[in-house]
Each structure stands twice: as C-alpha cells, then as structure tokens.
Structure P
Amino acid sequence: METIHIQTESKKYNVFVGDGVSSEIDSFLAAHFPKLTKVLIITDENVAKLHLDQLLGQLQHRKPIVFTAPGGEKAKTFDVYYQALSSALENRLDRKSLILAIGGGAVGDLAGFVAASFMRGIPFIQIPTTILAHDSAVGGKVAINHPLGKNMIGAFYQPEAVFYDLGLLQTLPEAEIRSGFAEVIKHALIHDPAFYDWLLSNIDDLNGLTMKQLSYSLIKGIQVKNHFVSQDEKETGIRAYLNFGHTLGHAIEAEMGYGNFTHGEAVMIGMIFALKLSEELTGLSFNIERFISWVQKLGYQTRIPMHISNDQLLQKMKQDKKSVGETVRFVLLEEIGRPNLREIDDSLIIDRLQKF
C-alpha cells in the first residue's frame, strides 16, 4: 500500500493506494470516528452491482444506509442531489454521521456536495472505482451540474481520506479506462516532463495496462494534483492549471449532452486544441503530430464531433469557471511542465475551431 499525504489550507488527509485497501475502511472509522452514529453509502446503479456487496459485508455491523444514484453524469442533477439529501434526513443522519462515496467522479462529486451541505457539513470518505477519479477524488472540489454549465453548483470540501483500491478498477469498460487516463496524461503535460516521456515510452495499449503501470501512473497523477492543491486549495491561482484541456472539453461535454461523451475523451480533444494554441501563442516546441498519433493508437478521438456548432462551443466556454467578464481563458503550455493562463479573443477562438 502506498500512502500519499495531502495537505491543504483547510485539512490534511491521506490517500491510500493499493490492491485491497478498501478492507481497511472499517478500522479507519473505528480509529478516527469513535462516536460515529450512522453511515450513508452513496453509489450509483452500475457500481452497486459490482462492488456494493463487498463494502456492505465489511461494514455489516454498522448497518449502513445506501442511496443509489443513476449511473454517470446523470447522478449530478438537482433532482438526484435533493433525493440524496432527503435520504439523509429520512434516515436521521446527524453531525456525527459520515458519508462514504463509492464510485467514479460523478458519485464522488455528488456525495461530496451532499456532505458539504447537509447540516452545513458532515465528514465523507472517497472510495474511487475509476481511473478518472484519481483526479476528482483528491482536492475537495465537489459539485453538481447545471444545464448551462458543468460543475457550476458546488463547494470546496475536503474528504477525511481516500481509499483507492486498485482491485476495484479491474471491472472498468474500455471507454472509462480511456476517460480516466486522459487526466493522467494531463498531469504529466502540465507538471512532469519525465513522467510524460515515461508514458510515451511505456503505455501503448490501455487495455493491457499492468497493475504496476497503473499503480505508478495513478500515484504520479495524484502527486501532481497534490502539488497544485496544496498551494492553492480554492483555485485563486495555480490550481487553475489543472483545467488544461477542460475549457473546450467541458463545452464539448455540454453540447453532446452530459453522459453521451466521456469527460476524459472530451478533455483529450481540448488538450490537443490547447497544444495547438500553445504552439502559436506561447512558442511551445512540441511534437504534436507524435502526440496525436500516440493518443489515437490508445483509442482517443482527436477531433470535435462534426455536428457541434463552433458558436455554441464558444458560448459554453464563456460560461466556464475560469472565464472573467465572459472573456475566455485557456490554460496553455510554454513548454511541458510550464503552464500559464491566457485570455483568448473570441474571433481567434472561432477561427482556430474552424481550422481544427
């Protein structure tokens, strides 16, 4: 088991990474929450079929309550958020209760926001079941979606711990592996040139990842996330660099309809667009054709779906959380490992989208 220490301004906690680490949750609860009253497990219908019985068996004596959300981004709606809060109230959770989030990024976002807002905040623990969640489970961003923008309704609220059981990742479908690994690649590009070189040299088939490769990749990604979050918990500065690829990526997700195009695959298109802008605007020296060829080999789509309007994408980008006064700001790279935030004129965005 690998333990990564996360230190933010508001809280210190650990991310435990390894095969089978979820079996340690009950002893963690006993040690850290001796007066724990009730446990609410929040999961989704897909994860419940695969992993819920195992967790319930480990926590049987605590008689946990279970709230099951729809799968994927459909978990992050106002209606589902309201239903989860209603479940907490109906089952009489109190301020000595705790929420366990077992699932992917959507479940973690939903459960974290429920925990942040129920009785003005009760503790929660993340149990990620996807590669994508190595990013979303760490750092305390919790939110639900609005039809006008992704993750627009939420809070900064850190978990008590993250139990990243690599054994739970073995049931992931191919699309979810790709979606999650896009964030691994993002972490390398914005902070760690050596890690990027390692990925290029070692990862050529996402379906053939060894446990050793997966563990190394996820630990490196979490360490990069911690580098930014520890210095800038509430995204007033450098934490925004973690949104590399997300300005266009979130717009594509919104235009495709949440859940119809995976987050990581949309972000990959956003990263390629940002890399091309970086070559033009910051003088980035980068073999982008090699990068595109590599990610295509890994199964990524590298172009914006043809039916999406560039004007609609621009409007969605104006609603992005990094935008100020409806001026779109992109995270660009001066070189691998050196990101910056740049305001981009509307006309330039439209022109480059058309060429892209």
Structure Q
Amino acid sequence: MNYLSGPREVDSVVIGSGQAGLSAAYFLRRAGLDFVVLDHSPGPGGAWQFRWPTLTYGKAHGVHDLPGMALTGAPEGRPASDVVGEYFGAYERAFDLPVLRPVEVTAVREGTDGRLLVESSAGVWSTRTVVNATGTWDRPFWPRYPGQETFRGRQLHTAQFRGPDDFAGERVIVVGGGASGTQHLLEIAPVAAATHWVTRRPPVWHEGPVGENWGREAVARVEERVSRGLPPTSVVGATGLLVTDAVRAARERGVFDRLPMFARITPTGAVWADGSTVDADTILWATGFRAAIDHLAPLRLREPGGGIRVEDTHAARDPRVQLVGYGPSASTVGANRAGRTAVRNIRRLLAADRAPATV
C-alpha cells in the first residue's frame, strides 16, 4: 500500500479483532461499507491466543459464537487458545474480512472535513468513523501495596500465567476474587506446596444453572457507571463465581478458604493487620485488566471521572467513535450485540453526512 500520496480513505476503521471487533466487521461487511480492521496481535484469536495452554476449551467460560457462523465440533480437551484462534481465523476468511496484522495503532486524531486520522505502524487512514474494539488484555492491572518492592520471590500477573507446572512445590498467594483467580487456584493447588487465596471482598458464588437472566443486573451496573463517565468495572467479575463440579470439590478440600487482603508485603510473604503472616515463593496477581484506550487520548473523550461516557455504543463527546467490548459490552454475548448496534449507528451517521443540504 502506498502512503506517499496521503492517507487511505475509508468509511470506518475497526481497531482490534477480538470478539467485538470481528462482530463489528461482520456487520460492516453486510452493510456494504468500506472498512479496514487493524489488529496488533500476531494472529487471529483476540486475547484468547495469549491464554495459558492448560486452559482447555471445556474449562473456558465465555466462548460464544460470532454472528453468522457457529463454533461447532471443538474438542473440549484442546487448549482454548488454539480452538478460538482457529475459529476466528476461519471466520475472517469466510467473510473476507480485511484484517491487517500485526499493526499497532498509535493515535486517533482529528483530521480535516470532519474526518478522523488513524495513525498506525502500517500508515495512516482517514475515516468517517472508528470502531474501537481493543479490549483490556494489553493493560493488566497491578495493585500497589506497602513493601511490595521488598518481596524476594516472584510476582506474576494473570497475563503472564503459563500453567501450573511453573508453581510445582511452591508456596503461592493468589490475589483476586474473579474467574481468573479461581481458575488459577484450581490448577495450581494440586501441584503447589501450599496455596492461599486473598481477596478484597468475600466471594459471591453462583449455584445452579446459568439462565438467560444471569448477569443482567451486573451488566446494568457496569452500564450505569459508563453512562456517568466512570471507568468500567468487569462484567464477568460482577456476575459472581460459577460453581462447577471442580469448584465444588476444591471448596470441600479448602482450596477456596479465602483470606482478606493483607496489610503489607514482606520479603518472604505477606502480613495482615492482626499480625498473622503467610510465607510465599510467588504472589500471583489475578487482579484484572483496564481498558486499552490510550490511543484515543488526542480526541479528549475522557470525562472528569476518568472513563469515557458512552451513549448506546458511541462516545458521548464524539459520535464518530464507537466503543465495543467496552464496559457493559465487555462480554462475548454483549460484544456481538454491540457490534451490530455500532454499525447501525455508523450507517445512520454516514447517511446524515451524505444527505443533500436543504435550503
């Protein structure tokens, strides 16, 4: 592609090719719009391609069909990273989606004539609209506690977790009350010398079958935060922890006997406010992620509360910017719906831009 003559013009640029980005791309293709998908990852699969090998498809929660093409026949024992990566790749080919990778988007800026400029490692695009679908995987959240820098063992984040073998014979503190923390404990506990689960709040367990209404209230709470311009919390984290047979058995063995947050970290472990201590070789931070939206900073979309206020799926400060996989749509089902809604908004916006002026 030749950029010497200036940016390439398109109707829309999709940033990211995870569940939300591919959903938006599917509906853009159906609408007959000119678009490109820019993805910084080495291959298809979104954040799933970076998951640890022992997280198999059968254990993974939240793998949902993309619009227009079901995921069928995947062996439950295969790594989820392989299953989803192959599925997403086949999806891109089936619908001839124009995904370019690896491409790093560095900034989205105001252009001329009401257009936006998307600057990237592969050049610049001039576009009427942007669909931001960058998710959170690139921004792992590391809490800070007194004495953290003195710890002589290892500190890892979920983003660096590669399976239980790395923890064989170790004393491990797992910090975090979400789905990742419980999954890590399930895998680590059988091989570790000892595990301790530390969370800020007591866990909320979800017993029984998962129905259509499961998590609806949690999604509503996240949506309410986003509508006020506050940073979104995790939809998955707010729905409660699903009790599977494996979780139930681990609870009976004491794996999920939870400790409150420690007061500080010591060179050999952690100490609590009451003076009790735990020695550890590794602290594993299963403390979640934050939205990867720094490239949107030139557009000044953030509110005083620190987040981007979203109306429907578009940024309240700029309707040309659609945010999918952000806040309430940061789940696989929500991402599909957001992709459809975002393209409906884009079509409406483009139709208004192209309508003849009336006198």
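The numbers here are math on the coordinates, done by the rules we state, and not lab data. Just so it is clear, the model here is predicted, and its values are computed rather than measured. Cβ atoms are built from the backbone, for glycine too; each structure is taken alone.
Just a few scattered comments:
- When relative contact order in percent (Cα under 8 Å, 6 or more apart) is computed for each of P, Q, the one that comes out at 15 is P.
- Mean count of other Cβ atoms within 10 Å over residues 288-295 - structure with the largest value, from P, Q: Q
- Origin of the derived value -13000 (helix-only ellipticity at 222 nm (-39500 (n - 2.57) for each DSSP H run of 4 or more, over all residues; to 500); candidates P, Q): P
- Distance in nm of label points 7 Å out along Cα→Cβ at positions 8 and 280 - structure with the largest value, from P, Q: Q
- Given 3.7 for distance in nm of label points 7 Å out along Cα→Cβ at positions 104 and 152, calculated: source structure among P, Q: Q
- Each of P, Q could give log10 I(q)/I(0) by the Debye sum over Cα atoms at q = 0.10, 0.12, 0.13, 0.14 Å⁻¹, but the derived value -0.58, -0.84, -0.99, -1.14 comes from P.
- Structure (P, Q) behind the derived value 18.9 of mean count of other Cβ atoms within 10 Å over residues 40-47: Q
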